[in-house]
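Next up, some structures in structure tokens.
Read-outs throughout are calculated quantities, based only on the coordinates presented, and are distinct from any laboratory measurement. Keep in mind that this is a model prediction, so the values were computed, not measured. Cβ atoms are built from the backbone, for glycine too; each structure is taken alone.
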Structure I
């Protein structure tokens, strides 16, 4: 797949380039932001470090903005996986979300012995 057009939430057409290298990342929160939830998974085409900086400044997802900027819960990078295309990264992100138990993939949880097994 090369490039194609899609519509965003506001009905505007935009060009999507699937041949762009992408990353999937897991954020590990220092304490649960909701019941027992400690992880957030996302994907990016701008690099994980740049995307995480956007999260910290309130320009990321609503969930991370709520946990970090509103509740003051700090987070670290638990995992970064690199993919050749945006499509593969998006597929992996959905796979991780559907599977659940992100602590199994989080390096911080593995180091602390909290891998959910």
Structure II
């Protein structure tokens, strides 16, 4: 009985960890002294705004590694929300229910150069 409770807690914590994900690609050389990074963020991380934050933070780290005082200068940025929908339900001896939701995860393509 006690093992079942711990398993439920582990599943809930795992689901929360996955729901809060935000990722970015490594910085890519786009030529002409510009660089490109793409990022995605789950709805709980702010969608497109969260993805923009992740991309800019990684760009800051990249420019700082290239030299003292360098920071990213935005050349172009493209943001978009990616809508995800879900629907489900369940029934047992006590009743049941059905539900659904739509959430907006975000994506951004961020082109920058490093300067002072």
Q: Kindly point out which one of I, II the value 20.1 was derived from, the read-out being mean count of other Cβ atoms within 10 Å over residues 46-53.
A: II
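Thinking of I, II, which structure, once helix-only ellipticity at 222 nm (-39500 (n - 2.57) for each DSSP H run of 4 or more, over all residues; to 500) is computed, gives back -11000?
Traced to structure II.
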Q.
Please compute mean count of other Cβ atoms within 10 Å over residues 22-29 for structures I, II and give me the label with the greatest value.
A. I
Q: Tell me which of I, II gives 41, 17, 8 when you compute semi-axes √(5λ) of the Cα gyration tensor in Å.
A: II
(Q) Between I, II, which one scores greatest on FRET efficiency 1/(1 + (r/R0)^6) of positions 6 and 102 (r between Cβ atoms, R0 = 25 Å, to 0.05)? (A) I
